[in-house]
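Every number here is computed from the coordinates shown, using simple stated rules; none is lab data. Given the structure is predicted, the values throughout are model-derived calculations rather than measurements. Cβ atoms are built from the backbone, for glycine too; each structure is taken alone.
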Structure 1
Amino acid sequence: MIAESICEPCRRRCFLKSEVIGNDDPVIKKPRLSSCTLCLGILNETVLDEVINVAFRALESIGYEYTSLCFNLTTPVAILVREASFKIANSGKALPDLKETWKNILQSRLDAAGRTCNLVRNADEDDTVVSVNVKYTYVDDKKECEKVRSLDPSFAANHKKVHGVKYDERVLTRLYVQSVLDNASSSSIEKVFPYPMGYESEAVLGSVETSRCSYWLAGRYIKRSRTLPQTPWVIDGVRKGETSLEEIIRDGILSCVPCDSVRFSSSGREDVDVRCLGSGRPFLCQIINPKKLGKDKMTALAVKNAVNSSSNDIQIRDVQFVSKAEAGNLKEGEEEKIKCYEAFCVSQEEILPEKLDKLQEHSGLTITQKTPIRVLHRRSLADRERVVHKLQASPCPGRDARFFILKLDTQAGTYVKEFVHGDLGRTSPNLSQILGVATDIVALDVVAVLFDWPPCLQD
């Protein structure tokens, strides 16, 4: 009988009847199986009880706060083969999902253990839910799946390296095995995988890991230092500087929101010797696997205060939690954004104020920039067109006529330093060409990033 080689939970999910002796209670002639040829013991209640115990120990030791749990199951790939073999033996009847059955039994075992918790089927992007990811392993998983290759007519023709990876190492993925089984005939599957398939050992619990969807924290930063890099500065494996803006913000978040790590990104970046003033530059932090509930205004305020009190070099403002969908706004229309600069410039010769006044006539100038020499070691060589939307200059009070203040609004991605000195002709036209005299930047500030995100908050 088909039912004799599988466990009772698999009989129930496959709608197979046990034999009845004289009354309405089903009685199995053979001892009840703890493992079976179909699920390899994954539906074994004893193992499920172990899963529950391990999961709750992890949740308690890590200190998660949550409203609901979502248990996710990863099975050995060989389960696909065994279910295909069983389906053919069972007259081709569709087999109920193993994972759904597993979750149903898990719920009953939780109830039996007296553990009251709200289980959800899918965590989606709900960051109040903690996911418990359960993985089973099977010692003969690869050995059984290797036989699937004989059902793939394209295997021989493709038995070669693809993108540097041996084909026979790629084919045993879950997607590949399912694809081959879906396209193979029932007779060929039955020949290679006759039912019942034996086993020497059952699947075992491999790992139980917990995780939660990320929190997303947005804000704007103001950088007052000309020696603080935005991100950790490493040259030829040697660290430059004690810290970075990213690390200061990260440490402030970690002090308020326990999590695994923090991933920082921003709307562009400035050089280490450039300040970012005005209302600041928008930034976004992905808080990975947060442990506590508390994605609220008070937590955001705590982060802001922690960062601002830790350093005189930076200040953050408009700090707020946003949704994952809203987080995508940071990089949206990246090259269309406008950024405003103020530069303290010097030229080799004195420049008359009238000549500086005429610079505003070049507002709306389109320039072409080759990748600057100073960043060629980390950026690909390319020509980039950028627009200088506004150009205005004035003499610098208290200085001789070689010095002047340059104000310019540019398209995001413009290399402002190279626009001023020309970068050996790699930026054209450039300010030195327009003025007719070699010119360079002494100091540069970002004074505005014209991007209305995240929303301004009233402190």
Structure 2
Amino acid sequence: MKRVEQTVESPVAEDVARSVVRVAVDAPQHSGLTGPLDYASEQVLASGTLVRVPLGKRELLGIVWPGDAPQPEVDLRPVAAVFHALPPLAADWCRLLDFAAGYYQRSVGELASAVLPPQLRELSPDQLAARLRKLDRKAAQPAAAAPVKPALAPEQAQAVARLEAQMNEAAPKPTLLFGVTGSGKTEVYLRAAEAALAAGRQVLVLVPEINLTPQLEARFTERFAALLPQPLAIVSLHSALTPAQRTQNWLAAHLGRARLVLGTRLAVFASLPDLGLVVVDEEHDPSYKQQDGARYSARDLAVWRAHDLKIPVVLGSATPSLESWQHAESGRYERLTLAARIGGGALPRVRLFDMKSLPTTAGVTTALTAPLLAELKARLARGEQSLVFLNRRGYAPVLHCGECQWKSDCPHCSAWRVFHKRDRTLRCHHCGFTERVPSACPNCGNH
């Protein structure tokens, strides 16, 4: 009797034969899943590829992460969808995320989810492909006349020449551009960006506040409209954009169509495949530190990213941070100084009055000194205006009860009434309502 052998291929063996990929996903913090997760894929996927994968009962956006995944001993859940229409994120972008996640003690998936456009999490591969086709249909900008460049001051010319030389160095140092207010730091940024763009590289310019982005974008657009007539060649990235605008600008940067990217701290994570220059304006500003969710310092990450890519990074400020100044003093950073204001303008004279050394007047409780009042009267007599800045009005911004948590809200508007200790009053600085501090809590009677 002839023996017949039949081989049955088990599902487990079939799963093991599939490709195994590591995917960074935003797993819940309480789950303890901090690193990339393993998934089965029917095809080999390049690192940086965007995918959709199942996690529990949800389907999330994930990124195929660099590194070899070991062959599993259990069945793996398969990748649900692959974004084939979008080129993978570059290896240097993944290194930046890896460094930031490790340094700031967050998971890679959480950080990636925070810095990618939120709308990407909602799109299917087909919907994203439609967005890309829409980008292709963007019309080119009308031809612009060549801009008139201002003549550079000697210190500006030296700074520009040094930055251009850094672009040809193997490993340039970070540069601290220390320039007084009105010394022309922005013109130095523009000339350095022009050199990088002429070399076929992308430029990233960071500003601390959203309000500064449109002004700077208008100035860069005016300068580079003739050099960059392509659609979306100059884009901005910040949280005030609509989800559709943010996705469009991010895609333009990722595809290399946006040659100049301006933005707030979030833009430090922009995917820029041809990055050749990073500029951090007002580098001392605390707004570069993200305080909610995944915390990070955009200025420090900009320095790290430039170091990783071996490209120049310019930190500009009239009042540099102590750490940047110390790095310049120790030789870790290179310092370029712009000591003179453009046009020979002089900085305003500052006079300091010690309130303790000035004679006091009985019954006068104002914080304005006699010399200051005299100067204000002189300006009024000449028909000029004056600005008086107060760091804070009152002793405390709000008075509250420790028993019932009552707070000194204003009954006439939505503001809090400020506690003034000197005359023990509660004043609303919006509508002007004022009353004495109550002897007991108006809500619970607590003393």
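Data for the structure
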{"quantity": "At a computed -1.26 (log10 I(q)/I(0) by the Debye sum over Cα atoms at q = 0.16 Å⁻¹, for residues 80-335 alone), which of 1, 2", "calculated": "2"}
{"quantity": "Structure (1, 2) behind the derived value 22.3, 71 of Rg and Dmax of the Cα atoms in Å, for residues 200-391 alone", "calculated": "2"}
{"quantity": "For 4.0 (distance in nm of label points 7 Å out along Cα→Cβ at positions 88 and 320, calculated) the corresponding structure among 1, 2", "calculated": "2"}
{"quantity": "Distance in nm of label points 7 Å out along Cα→Cβ at positions 40 and 328 - highest-scoring structure of 1, 2", "calculated": "2"}
